[in-house]
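J.: Take a look at these structures.
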Structure P
Amino acid sequence: MAEVIVDAKAINELARDIEKAKRALLGRLAERGYQLLRAEVPFQTGNLKQGVASPDVNYSQMTAMLTVSARSASVGGLQAKVIGADGKEKKTVMLRPRAAFNYAEVVARGRPAISPKRGKALLIPVASAPSSGGYLIAGGQIYIVRKSARATKPNPFDERAARRLEGEADNIAEAVLRKFV
């Protein structure tokens, strides 16, 4: 009877290379996802773009988490100047404290129409004083006063980034595999 000797070194080496390739691919996809997410985030104040965190890659579980967080700061009770439609200061009022708020999801998913829950009006921050009507100035920020605010449309930046990454994933995978096979 003939004796067959099998050298499994090549198979074991291939298995190690496949594992290295999987890890490299996960890292590359996570990094490219981070880049695409930063590119898709709408830029208004820059807080949302700064809130795109570096990917959290867990190689043992073969997962990567991309996170976007943008928080408005909590604000204690402020004193505000009420400016009338004529542009003159009318009086000074105290504003209620505001809790911090993570608005990244609101930007991505939109918001329904809102009205005040506890107060009489909403304070909406604006970049400059309106040309007609009154407004408030508190802590250097200008606010317009409204009884309600209409819904905001969603801006699904996360979904756009995911679609772009899906479109690039095959090319990224091929480039990684060429280095190992």
Structure Q
Amino acid sequence: MNIYFRRLWSLIRNYPVVSSCVGLLLLLVGANFHLFNQRLALARQHEDARRYGEASLPALASRTRLTAQVAVAQEAVELIDRNLVTESDLAENLGYFYKLETASRARLVQIDQLNAQIVQDNPFKAMPFALRVSGSYPQVIAFVRALETGPRLARIRTYSFARGDGKAGTLAVDLNVELLGNK
């Protein structure tokens, strides 16, 4: 091996311009290989970015529609949050049903707020109420419709109809209602 090294060294000494050109050529080939690999990696990144841009183009085109939908959803969430009941605010909770009574002209004979059951890992709880409403059929139906379509989220768990207390044409309805409330 020592003989080959000496021959190479003598060639380099005898032909310094050629040997420096060969060394420079080897150096440039290494740099070219490195730059070629870098260019391929950048081309892959560029292609991925181009595909991502083309895929997001329809979303950008419908941005105004999406923004409007997000605004509507946020408004609905704010409306729900404003209309959640609080268990400790008894006057406000019962006042809601009295407003429905006034609007429907039905009569609230009995109203009780029951104890709510807490469900784990749920940010809301159902606030139960027991109601007895009496009035004519249109008045009772107006009360139930106002309860269903009112600003508070309500679920009628059970109901039962009976004749009113002695007056002709009166109807009594017992309702178990749950309103959505804060925990």
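Any read-out appearing in this document is the output of simple, stated calculations on the displayed coordinates, not a laboratory observation. For clarity, every value in this text was computed on a predicted model and none was experimentally measured. Cβ atoms are built from the backbone, for glycine too; each structure is taken alone.
J.: Using the calculated result 8.4 for distance in nm of label points 7 Å out along Cα→Cβ at positions 11 and 75, pick out the matching structure from P, Q.
T.: Label of the source structure: Q.
J.: Ranked by distance in nm of label points 7 Å out along Cα→Cβ at positions 35 and 131, which of P, Q sits at the highest value?
T.: Checked P, Q; max of distance in nm of label points 7 Å out along Cα→Cβ at positions 35 and 131 sits with Q.
J.: Distance in nm of label points 7 Å out along Cα→Cβ at positions 3 and 51 computed as 5.8: which structure among P, Q?
T.: It was calculated from structure Q.
J.: Right, next: Out of P, Q, choose the structure whose coordinates give Cα extents along the principal axes in Å equal to 106, 28, 25 when calculated.
T.: This value belongs to structure P.
J.: Hey, another quick one. When FRET efficiency 1/(1 + (r/R0)^6) of positions 19 and 163 (r between Cβ atoms, R0 = 25 Å, to 0.05) is computed for each of P, Q, which one produces 0.00?
T.: The read-out was computed on structure Q.
J.: Same structure again: With mean count of other Cβ atoms within 10 Å over residues 123-130 coming out at 12.1, pick the structure among P, Q it was computed from.
T.: Here the read-out was taken from P.
J.: With relative contact order in percent (Cα under 8 Å, 6 or more apart) as the yardstick, tell me which of P, Q scores highest.
T.: Once relative contact order in percent (Cα under 8 Å, 6 or more apart) is worked out for each structure, P has the highest.
J.: Given a value of 1.8 for distance in nm of label points 7 Å out along Cα→Cβ at positions 107 and 147, calculated from one of P, Q, which structure does it belong to?
T.: For distance in nm of label points 7 Å out along Cα→Cβ at positions 107 and 147, the value 1.8 is produced by structure Q.
J.: Using helix-only ellipticity at 222 nm (-39500 (n - 2.57) for each DSSP H run of 4 or more, over all residues; to 500) as the calculated read-out, with -20500 as its value, let me know the right label among P, Q.
T.: Q
J.: Starting from the value 11.5: which structure in P, Q was mean count of other Cβ atoms within 10 Å over residues 91-98 calculated from?
T.: The read-out comes from structure P.
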